[in-house]
Structure I
Amino acid sequence: MEFGMFHEFGRRQGQSEAEAFEESFALVDAAENYGLDAVWLAEIHVNPERSVCAAPLSIASSIATRTQRIGIGLAVQVLPLCHPLRLAEEASTVDQISHGRLIFGVGRSGLPLTYEAYGVSYLESKERFAEVLEIVRRAWTQERFSFSGKYHVFDNVCLVPKSYRKPHPPIRVAANSEDTFPAMGKQGFGILVASRRGSLDELAPNIRIYRDAYKAAGHAGEGEVLLRVPVYVAETDAQARAEPEESLMHFYRYLGERLARTATRADVTDGAQRAVRAQRLQSISYDEALQSKVIVGSPETVADRLKGLQREIGITGILAELNCGGLIPRDKVLRSLRLLCEEVKPYVN
């Protein structure tokens with residue numbers, strides 16, 4: 001199993017932006033030193049109280065120069081907000097600087113407010129996503145390429161530089177809607193799944209659909225399925241249960257409120273589903289979250305839970321959210337990371 005860390009470059013209350021960057025890079029350095037496989041960067045815009053990670057490729061470039069071996073993933077680059085040629089150039093540049101350590105995670109995001117800030121209609125997000133992904137793929141794999149779509153037109157363009165890894169960095173697509181799973185399986189992309197809005201148990205049927213489509217299309221292997229999930233490790237189960245409670249519950253209330261705000265917007269097509277999930281998140285108990293949405297415990301408990309998820313839904317890696325909610329003290333986050341790398345990872349692998 002691949003062990004990664006999902007990193008928002010969060011900003012604690014009262015922190016300056018410079019302090020947020022300093023603390024976040026220190027966590028990356030620790031992940032490199034402890035032997036974590038990958039660090040995955042969020043993309044979060046116009047949310048100053050939560051994160052300074054608005055330019056993940058710029059941060060990825062910095063990580064590439066301060067580390068030697070850790071994978072550098074995007075979780076995710078929001079494709080509909082990008083100029084596709086500029087994105088392909090910047091991503092392949094990071095892949096060159098890192099000597100092939102970039103993992104190109106992409107998605108549409110479920111936050112219409114970000115699209116509003118960028119002046120892009122959320123209703124266009126699915127079509128824009130498909131166009132940008134195809135353009136980036138052609139730019140990486142063809143010496144020269146052309147493309148004519150609804151939003152973008154390119155004629156006989158040569159991308160420089162090409163990526164370090166051939167034919168291109170691994171592509172992982174965030175899968176949330178039901179139609180995404182078979183579509184990504186057919187195209188042969190790995191997927192990123194999460195339990196933020198639903199439960200871990202709800203993932204299994206869609207992952208089976210993805211793998212059936214992957215196999216039917218004739219792709220080699222079974223397809224990569226990486227799970228983004230809040231993880232917290234402490235010396236004992238009692239510690240691990242008590243210490244992240246405030247932070248986790250703060251996050252689920254915050255996420256529920258954000259979903260409720262978007263459920264009635266004219267530019268979303270899943271308003272009813274958003275409203276149901278918002279109500280569930282705003283009323284969820286900590287016991288329910290522990291059972292269905294997060295992985296917390298001693299190293300042995302966390303390892304057993306991960307091995308169970310390997311058997312039950314076939315995950316091939318995790319993006320561990322070590323400070324979901326942003327309220328866990330820095331020293332406890334570092335301890336959780338160390339235990340994950342030194343005691344959980346060897347037991348699972």
Structure II
Amino acid sequence: MGEQIAVLSSGVWQIRELVKQMTGFEPVRWLPPLKQPEFGCVVGWGLKSTSSRAQKLAKKSDKTYIAMEDGFIRSVVPGPKEIPVSVVVDHSGVYYDATDASDLEKLVIKRAASKDLAMDRRALSGMELLRKNRISKYNHAPFMSTTELGLSPEPSGGRVLVVDQTYGDSSISYGMADTASFERMLDAAKRENPDAEIIVKIHPDVICGRKKGYLSKLKDDRVKIISEDVNPWSLIEAVDKVYVVTSQLGFEALLAGREVICFGAPFYSSWGLTDDRSPIARRSGNTPTIEQLFAAVYFDYARYVNPETKSEIFFEDAAAWLINQRDQYFKKLALD
């Protein structure tokens with residue numbers, strides 16, 4: 001048996017085979033006072049409050065804390081019922097924590113310093129694969145036209161998207177943002193685009209009532225609220241600019257060539273590709289191309305597993321699997 005990795009959470013224990021495959025360590029359950037086995041490192045789900053015990057155990061034991069998280073193309077439907085097709089494994093932080101360098105940040109810097117034309121071509125193909133097939137983290141929501149969304153046919157000042165998030169999401173506090181960041185974002189979007197149609201997208205978890213958002217109770221005649229559960233590419237393709245705090249939707253907007261303004265510090269900001277209202281000084285001087293940033297995020301950092309065979313696969317295979325699963329999902333919905 002190789003080195004053992006302590007698991008404290010029941011949720012992580014349920015995916016212990018995935019933990020073993022992604023870390024190379026043998027998971028052991030830490031259940032004091034009954035079970036306190038020897039271990040060489042500790043695993044938890046990101047830096048969320050549910051992993052605080054695991055983080056404390058790692059610090060107290062002077063062991064490495066390994067953070068696992070859902071990847072950037074996770075599943076068709078949100079929630080624990082679907083095994084993620086993509087995960088990330090971080091030994092130094094986690095991608096949404098801007099307070100310190102994560103494994104992803106180091107990979108981006110490494111990519112920015114390299115010249116790999118073959119990888120650039122692969123990244124361009126990968127970006128096109130996501131855009132063409134409208135693949136995102138979750139893929140259960142339908143694509144909707146501007147007419148179906150109730151948007152103006154041809155607004156003279158263009159369209160601007162403002163992205164809401166769930167209240168208290170870890171990426172917000174770790175992304176150096178707070179409630180006021182959302183207020184500043186909306187104010188800036190209206191001020192900087194006086195003639196544009198302003199759209200606010202409410203988060204899917206808020207729409208279904210599981211969580212609350214920051215802008216969900218907004219009442220503003222200048223703003224069009226999108227509360228439908230819609231494929232995010234529907235919105236990206238309909239707008240010229242995207243205002244975010246830390247949402248992944250901002251990165252997908254970059255892949256589509258949209259101007260992205262960040263009021264927090266997400267993993268894709270401060271690399272010279274976004275308009276950053278909360279810049280991260282340590283990232284300055286490193287200027288990856290969009291292809292290099294994509295390669296670092298989707299090829300180097302994220303890992304992929306076929307949920308059926310449990311074998312590790314490449315990004316392109318994972319995207320193809322998700323596309324097929326989504327097609328089956330929508331066919332089933334049509335028959336029901």
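Read-outs throughout are calculated quantities, based only on the coordinates presented, and are distinct from any laboratory measurement. Nothing here was measured: the structure is a model prediction, and the numbers come from that model. Cβ atoms are built from the backbone, for glycine too; each structure is taken alone.
Starting from the value 9.6, 26: which structure in I, II was Rg and Dmax of the Cα atoms in Å, for residues 255-294 alone calculated from? Going through each structure in turn, the value belongs to II. Taking mean count of other Cβ atoms within 10 Å over residues 79-86 as the criterion, the largest value within structures I, II is that of I.
Tell me which of I, II gives 3.4 when you compute distance in nm of label points 7 Å out along Cα→Cβ at positions 31 and 287.
Numbers: I: 3.4; II: 5.6.
Going through each structure in turn, the value belongs to I.
Highest-scoring entry among I, II, by distance in nm of label points 7 Å out along Cα→Cβ at positions 207 and 223, is II.
One of I, II was used to calculate Cα Rg over 2.2 N^0.38 Å, giving 1.01; which? The read-out comes from structure II.
To which of I, II does the computed value 16.0 (mean count of other Cβ atoms within 10 Å over residues 271-278) belong?
Details: I: 16.0; II: 18.6.
This value belongs to structure I.
State the single structure among I, II that was used to calculate helix-only ellipticity at 222 nm (-39500 (n - 2.57) for each DSSP H run of 4 or more, over all residues; to 500), giving -14500.
Values: I: -14500; II: -9500.
Going through each structure in turn, the value belongs to I.
Output the label of whichever structure in I, II has the greatest value of mean count of other Cβ atoms within 10 Å over residues 15-22. Looking at the calculated values, the largest one is II.
Comparing mean count of other Cβ atoms within 10 Å over residues 111-118 across structures I, II, the highest figure comes from I.
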